[in-house]
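Some structures to go through are shown next.
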Structure P
Amino acid sequence: MGRKKAAISGQLTDIDLRQLKVFKSVVDAGGYTAAEITLNLANSTISNYISDLEKRLDMRLCERGRAGFKLTEHGRVVYQATLELLGSVEQFRTKINQSHNRIFGHLHLGFAEHMLGVHSAYVANAIQKFTAQAPDVHVQISTMSSDDVTTAVLDKKVDIGITVLSQNYTELEAQALFNEEMLLYCGAGHPLYLKDDTKITKNELEKYNFVESPRLMLDREPHPDMKVWNKQAKAHHQEARAILILSGSYLGILPKQLVNKWGFKNKLRPLFIDTYGYQNVFKAIRRKKHGNELITNIFYQCLLDAIPQ
């Protein structure tokens, strides 16, 4: 009877760790092409890394083709094991950093798209304070939709996120930072654009089409009237939603500060400000239990110090 071949013989090497990190980045991004920017590598180079890793482990880790990128069963096992391995490496690095009073490592921040606006100075100030305390730490910033930031933190793909939470999570620590005013808008070509405010009724809004935003999703609506609005389009990213509203075919919600920043004050008109306007509360979020504790603690405190209380 022949022996079962061991997938990994000998010690893990630096190239093994590099291949695993590339594999993790590909999975996190959802495919080879999507990971190119994050890794700063060409598609062919990424493909070579994954191919070499598959040969090293004697496993098929993923499928790619017209159907898109998909992990195999082996791939899911290796991905979970990679998260555990890299987490252990990060914990080791943290303990060594503490013993030497010098900090090395990586800080990955996830920001909701267009969230900075008038608040950019606060976040920039926090980064300045952080880099003064930890100049050797590599900082990476990714922007994504609000919900994707939350998911990235929960999945340990980013260390700290700044976003609007759709609900409370027991796994997360959250600290309010700043607010953003959200208003209902119509575009210049919409039938309501030139109509006098006093002649527009709430019931009349039900005749028109709306574009769905994250807060207009079922059971997330900040006002009960929004449940009956006719949501005939969907755009969870601010720029895409602005285009639909600017077309004059849809009503929708946008941040007031972004409308002003983009120079759309004369092209977009707010409706029922006191009734349907609301505040988004941006919060800094992180997992209560995480491996990169030393670095995240320092940045988290820098962020809180930079925001006026």
Structure Q
Amino acid sequence: MPGIKDRLIDAGYGLGWSVVCRMPESWARWVFMTAADIAWRRQGPRVQVLEANLRRVTGPAATGGELRALSRDSMRSYGRYWLEVFRLPVIPAGRLVAGMRDEGDVQIAFDHVAAGRGVVFALPHMGNWDQAGAWIIARGAGSFTTVAERVKPESVYERFVGFRESLGMEVLPASGGSRPFGVLAQRLRAGRIVCLPCDRDVTGTGIEVEFFGEKARMMAGPAALAVQTGAALIPVTLWFTDDGWGALSRRDPGARRGGQEAEGRGHDAADRARLRGGHHRAPGGLAHAAAGVRG
């Protein structure tokens, strides 16, 4: 039997999906932004860790005031993410498509699928990845397969699976069942789309890289799947805009030649500028990047 704490956590998520989506959007936004500001002002242990990580990303040039302002933006970004998660079931598909600023060329992915080649989207925990999934489905993907971490309590994990399945995703558990790699490979060989966040190693077996001057582990699954199945590997960056969302999808880095290599370096530089400079469109991107430095 789940304990009282687990039942309260589950009830909170249940209220989120049953009540927040029925509130006027302006009211719900005020509630979530106010909660984010209260948490930021209290500067509890989690906000302190966030600011320490942000300092790693911004470097020593940022003043204390600039760092605090950035951490406030980051907390509001988290608040916006949860607001949108609870409201996504009632956001019209037309708004998802019209509100997305696509700075890449997502049509390349659809062209691969039309030719029978699978596609792996490798994305970070930036912006709202659930919204991005709903957007790619609304754009014509039909469905895609992803993997979800088995959070506790189990009832909350089941709620998240149900939520994402309602958006059109096929969700595989990261643990507690059959290993997802084989199923993902099957989907890719069948010419389907797989979407995998890859900047947070939940298995302890990721590849160690240098991330803003610190050691961090990144998931190797997207690249390994592309190598094994011949699927196209398409990195994606996500961020919030003032009135919507942004996405940058790149060409398969394994297919870059000549001018495409220069194009890729340009995209890399743009991404670093968004993260290091506290880009006004993507405070959540900076926060999520910082979260990967320690943890």
Structure R
Amino acid sequence: MPIPTARQRMEDAANHGDSGAAYSLGVEYATGVDGLKEPAKAAYWTQKAAEDGNADAAFDLGVDFSHGTGGFPIDGAKSAEWFKKAAAQYEKAALQGNAGAQQHLGFMYDEGAGIPKDATKAIEWYQKAADQGDKAAQLGLGLLYAEGKGPTNNQANVAAWYQKAAKQGDSNAQLILARMYANGTCIPEDDTKAAEWFQKAADQGDIAAEFSLGDLYANGKGVVKNDATASQWYRKSGEGYLRYAYQGHGFAQCKIASMYEAGEGFPKDDIQAYAWYKVAAADNYPQSTETLDKVKQRLTSEQISEAEKRSGELAGKIPKE
């Protein structure tokens, strides 16, 4: 008799009510752990896990029904229903000291997902999780304090919580901390430390950090000026922004346009810049129209015609909702 595989054993457990196993199966099928993504199976196991009481699965379903992702249609009522169930389950675990549940509950109060938005309660639960070393909660505290929420005179805590999360490898915290050092926000300006944190975030694939690192090498700020290294980071960042641009993200489309306009990561090309600005403008992305007009003034009528053609071709490659 053949020995069951790890996945077969997991499916057997899931079919006997193990919600953790069902959730893990959903994640595996969604991410393609074995090299093959199977969205239908991912949706099935995620929903089964949620129905069997798994808080993470219920939260994921809330997100999926809110955004129309994961193979589920947009349904505000179902989204709210699953968020509410997730919140109740997280609260039970959070009261027992589970840091992950505390962080999730803090996030739900922070965003008003399934429960009334409440910054005070968000900070309370983030704090409990952060004190246990949860880096997502530490980042959440930093973000709320940066917005001026919570106790008075909390600006001194902003950098401290970002540093805690950044030191644990949270790339978002590393990027924010780098920008704080670069701009002297809440902490003394320090280009060398800014470069160090941009590097750490870039090494994890953060495209904004990659672009900023390119800027530092191009201008010799915090690092030795090196045009070749600057170009390398600009190109790497450009590849990332392109992926998001083709997914319909207006910010990425504008960023690609500005990179073509400045010749950063891509050959300087006002026609291509115009084309991407036009795509972003068609989706009503702020700032794109004004910049589009400025680029247009530099083009001849023939170049504008070519840019319009390219814009149409780009738009045709971007999926519509």
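Each reported figure results from applying straightforward, stated rules to the coordinates on display, with no laboratory input. Bear in mind the structure is a predicted one, so any value in this text is a computation, not a measurement. Cβ atoms are built from the backbone, for glycine too; each structure is taken alone.
When relative contact order in percent (Cα under 8 Å, 6 or more apart) is worked out for each of P, Q, R, structure Q gives the greatest result.
Out of P, Q, R, choose the structure whose coordinates give distance in nm of label points 7 Å out along Cα→Cβ at positions 65 and 145 equal to 5.3 when calculated. Of the options listed, only Q reproduces it.
Which structure, out of P, Q, R, was Rg/Rh (Cα atoms, Kirkwood Rh) derived from, given a value of 0.95? Please list the in-between numbers first.
On the way: P: 1.06; Q: 0.95; R: 1.03.
Derived from Q, not from the others.
Could you figure out which one of P, Q, R the value -22500 for helix-only ellipticity at 222 nm (-39500 (n - 2.57) for each DSSP H run of 4 or more, over all residues; to 500) was computed from? The value was obtained from structure R. For which of P, Q, R does mean projected area of the Cα convex hull in nm², for residues 201-248 alone, calculated from the coordinates, equal 3.1? Among P, Q, R, the structure yielding 3.1 for mean projected area of the Cα convex hull in nm², for residues 201-248 alone is R.
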